[in-house]
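There are structures below to look over.
No value in this document is a laboratory result; all are computed from the given coordinates. Computed from a predicted structure; not experimentally measured. Cβ atoms are built from the backbone, for glycine too; each structure is taken alone.
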Structure I
Amino acid sequence: MTEVTQAAPKKSIDIVRIMKLLPHRYPFLLIDKIVELNGEESGIALKNVTMNEPFFQGHFPGRPVMPGVLLIEAMAQTAGAIVLEHHSEDAGKLVFFMSIDKARFRKPVVPGDTVYFHVKLLQKRAPVWKYWAEAHVDGKKVAEAEIGAMLIDENKV
């Protein structure tokens with residue numbers, strides 16, 4: 001008889017938990033859910049892009065495009081939530097952006113798109129993490145970057 005093994009279920013994080021992990025709030029909280037979490041090694045978050053986003057008022061009226069810098073920020077928020085979810089001993093700390101390298105934008109993101117942010121740990125030397133991040137819409141890469149982040153005590157900011 002063949003033994004059937006099942007992979008461990010992948011953890012997800014809803015918006016309520018994300019808001020407990022990250023200090024960001026509307027209009028700067030840019031991820032809606034983490035749909036897959038594999039320890040601190042990798043994760044996938046999503047954002048449903050709607051015409052109601054405040055940045056579409058000026059970028060660009062009549063031809064709305066999500067700003068690339070906000071795609072990078074959403075990737076960083078995904079990485080930050082992953083770090084904080086796995087380091088509860090670091091309560092009272094914030095994840096601050098340190099670096100953006102190798103950023104590339106490949107296709108515009110527009111209202112109606114669902115963006116999936118895939119992040120994968122490249123290097124960890126606590127309190128510093130480096131992640132490779134990609135944004136995908138309909139299975140196609142729309143942006144990518146290497147993101148560096150650091151845990152900082154919120155009382156020292």
Structure II
Amino acid sequence: MNEQEQKIWQLLDDINDPEIPVLSIIDLGIIRSVTVNKHMIDSVQEVFIEYTPTYSACPAVDMINMEIRSSLQAAGFTNITLEQKLFPSWTTDWMSEIGKEKLKKYGIAAPIGKSCDNQLLTDLTIDCPQCGSKQTTLVSAFSSTACKALFKCNTCLEPFDYFKCH
């Protein structure tokens with residue numbers, strides 16, 4: 001990885017997900033690759049970024065694209081190509097461990113296990129991110145976004161989101 005690509009990865013790590021602002025798009029694991037090519041004739045740098053949205057109809061994609069372009073342009077990169085890759089589809093397995101810790105501190109329980117585990121929400125023991133209790137109850141399979149479920153802690157009585165494994 002060259003110096004310019006490292007700089008871009010750092011810039012991308014400063015862009016937060018619009019739906020879960022505690023996570024950067026790097027924490028989410030949606031950025032697949034960053035490549036910078038420099039034309040020898042005119043010294044123009046081409047930036048090529050491949051990304052996979054958390055799901056194909058993600059409403060945040062346009063905002064994320066705009067934030068990426070704005071951030072890179074402010075840093076002097078002008079020739080930017082963003083390519084959306086839908087295969088393989090995004091999985092919570094791509095989330096960083098730092099991102100999972102950030103979710104917990106934010107009050108959202110991080111995904112448990114791997115996406116291939118295929119556990120039902122009703123079979124999971126989700127620790128409360130507020131008090132750490134294992135005495136929690138599924139309230140709804142869907143919460144504020146389709147990727148989260150709503151749980152309630154039976155100890156501290158606080159409701160909380162669980163970022164579903166997929």
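Structures I, II were compared on distance in nm of label points 7 Å out along Cα→Cβ at positions 45 and 149, and the highest value belongs to II. Computed over structures I, II, relative contact order in percent (Cα under 8 Å, 6 or more apart) reaches its largest value in I. When distance in nm of label points 7 Å out along Cα→Cβ at positions 69 and 93 is computed for each of I, II, which one produces 2.8? Value 2.8 for distance in nm of label points 7 Å out along Cα→Cβ at positions 69 and 93 corresponds to I out of I, II. Please state which of the structures I, II yields -5000 when helix-only ellipticity at 222 nm (-39500 (n - 2.57) for each DSSP H run of 4 or more, over all residues; to 500) is computed from it. Clearly, the read-out refers to I.
Structures I, II were shown, and mean projected area of the Cα convex hull in nm² at 11.6 was computed from I. Looking at distance in nm of label points 7 Å out along Cα→Cβ at positions 29 and 125 for structures I, II, the greatest value goes to I. To test your reading of the models, identify which of I, II gives 0.5 for distance in nm of label points 7 Å out along Cα→Cβ at positions 13 and 85 when calculated. Here the read-out was taken from I.
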